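In what follows, structures are represented as structure tokens.
What follows draws every value from the coordinates through simple rules; no lab data is involved. This is a predicted model, so every value here is computed, not measured. Cβ atoms are built from the backbone, for glycine too; each structure is taken alone.
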Structure I
Amino acid sequence: MSQEPGDPKDLEQVEKLRKAYAAMKDEIRKVIVGQDHVVDELFMALFCRGHCLLIGVPGLAKTLLISTLSKVLSLSFNRIQFTPDLMPSDITGTEVIQEDKTSGERVFKFLPGPIFANVILADEINRTPPKTQAALLESMQEYQVTVGGQRRLLDKPFFVLATQNPIEQEGTYPLPEAQLDRFMFMVKVDYPSADEEREILRRTTEDRDTDIKAVLSADEIFELQHIVRRVPIADAVLDYALRLVRQTRLTTGEAPDWVKEWLQWGAGPRASQNLVLGAKAHALLNGRFYVAADDIRAVAKPVLRHRLITSFAAEADGITTDRVVERLLEEIQPNQSAIAADGKLPKVIAQE
């Protein structure tokens, strides 16, 4: 039987998640300087069983961050470098004919590909054709791959972190909208500040070894993923998330005129689901066992920015999907009962 919200066992789990989160960030900071919002969004996606697409120019430590994350989580890690000649079997694995030394018969043996790991780094995912990109779709959604007509289950937890260079166009293949929709968050990795870059120069030009300690095991991650889904959410907050998404859809009649001018396609039901799940994780990481409107607002950009398609008119005016989300947040206000930090619902874990 599931625990009721506010049950001591649930509160104990919330505290455990907060402590684990703080410990993981401390370990990652041994290697990564700054990028706090990137780390936060990666952990939120992990606790929600989601996948992330990281967008940033080369040299911003995207690959280093992901490999460090796998060490902190004590999970198996594989890196797949996407190139134009990469084939689907290079990702999923293939069957080869081998001779049985005892019977002399030839049998098919499956050789698993790099997809069989807990954390997958799909590096420069837009450098390979859609046929190969699609090899990730089944694994991301169903946690399995089908090779030779046989389904093979992947180890859980399973977490795909893809990187993409936003400024390079030559030799790249844009991800289809169906595949973009499989990513819970699109995370923007920005340039470091001057102080952060100074610290990066110090660390990377010294002769030093950094020991990363594992904080969470696979079983502990499963526990935390379950507690995230048990966080309660009020109808008023649920309706707020729903209104944000539905007003991006041009065909429903709920979209305002400026949305019809700026967008040619809106977000689907996965956006609503991920808004709520991301908000639950954000609430827990901030010490609350309830979801408020502020939590929805905090995850709106990473959830929606890759699920909206701007019109030609918007592109001509330099209007990005982030600007669309900002205006939605400005114009769509939550009901008073959904507003966070109103004093009616106390935080169960104090802020550090």
Structure II
Amino acid sequence: MKRISVVFCLTALLVTGCGKKEPIKGSRDIFAMDTYMNLQAYGDAPEDALEKAETEILRLEKLLSVTDNKSETYKLNASGGSPTEVDADVSELIRYGIDMGKKTKGSLDITVYPVLREWGFTTGEYNIPTDGRIDELLKNVDYSKIILDENTVTLPVGAEVDFGAVAKGFTSDRVMEIFKENGVSSAIISLGGNVQTMGRKTDGSLWKVAVVDPFDTDKTLGIIETADKAVITSGNYERYFTGEDGRNYCHIIDPSTGRPAENGLVSVTIIGESGLMCDALSTAIFVMGRDKAVDFWRSYDDFEMILVESNGNIVITDGIEDSFENLSGLDLEVIAHES
């Protein structure tokens, strides 16, 4: 920062006040949880906060990975039905997964992992399972059968959990907690496209978060202006493979069918204060489809959403009508709570 003279400082004090430091910008790129992450923080000493945030991200990755044979999640999935003590963060996510499973009537189910793996989305060895194989695996998909006693978890034999729909949202919330505890006044982070903001930009303006056009991922569907919110998207363009039948199969599995969700939506963006909630709901609402999604939203008042339908229609909730700019040229529909 440039040094200023005492005369200038005294003059400035009469006008705007002197001694107020401009926030220092810190930035960090991380590869974790199988995705690229970028953290930008502003404050008196943002590098300290960024260092602590990176350490926490890597710690959570080791806890929550389903493929790392040293992780808590792997150990739990290999428990064979035996009660297993897990880290408090793992039990917190399991508790949240159970609660969100109830709230969404099973549209989010953290025990869908064996089906996801069978399709090859965790290994890259893509495969279209037979109906019989899917039916067999679905017998073990049921979040309500998880037994949780404080930090001790008992999974039914054959059941396995996966935190892919909640891990990054949980992590972004934790990063924001670390930032607040370490003097960060303004921040924006992107964990593989999961965006979360703290406060406003340093000039007082709102953050502008781009929403990807699911029909052409090189383009921007629209811009959402926001502060102190998470903006998290799930779409059928993120991870998919093309089968021998020429069809595309996306990684978002409908727990009720064991197959990739096909309910007329190609992209779901959730905006809310909790990254964990937005992450979970972006998946659950994608599985629900438009009609159930709108009914679900009308039952709650703690999030907003942007739905993109396969017919090219964009649906947004009225809480973001004034903060969303449609750049796509697609038709836009605004829905409101029923009176």
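Which structure, out of I, II, was relative contact order in percent (Cα under 8 Å, 6 or more apart) calculated from, if the result is 21? Show your work: numbers first, answer last.
On the way: I: 21; II: 15.
Value 21 for relative contact order in percent (Cα under 8 Å, 6 or more apart) corresponds to I out of I, II.
Of the structures labelled I, II, one was used to calculate FRET efficiency 1/(1 + (r/R0)^6) of positions 75 and 115 (r between Cβ atoms, R0 = 25 Å, to 0.05), giving 0.75. Name it.
Value 0.75 for FRET efficiency 1/(1 + (r/R0)^6) of positions 75 and 115 (r between Cβ atoms, R0 = 25 Å, to 0.05) corresponds to II out of I, II.
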Subject >> Label whose coordinates, when helix-only ellipticity at 222 nm (-39500 (n - 2.57) for each DSSP H run of 4 or more, over all residues; to 500) is calculated, return -12500 (choices I, II) >> reply: I
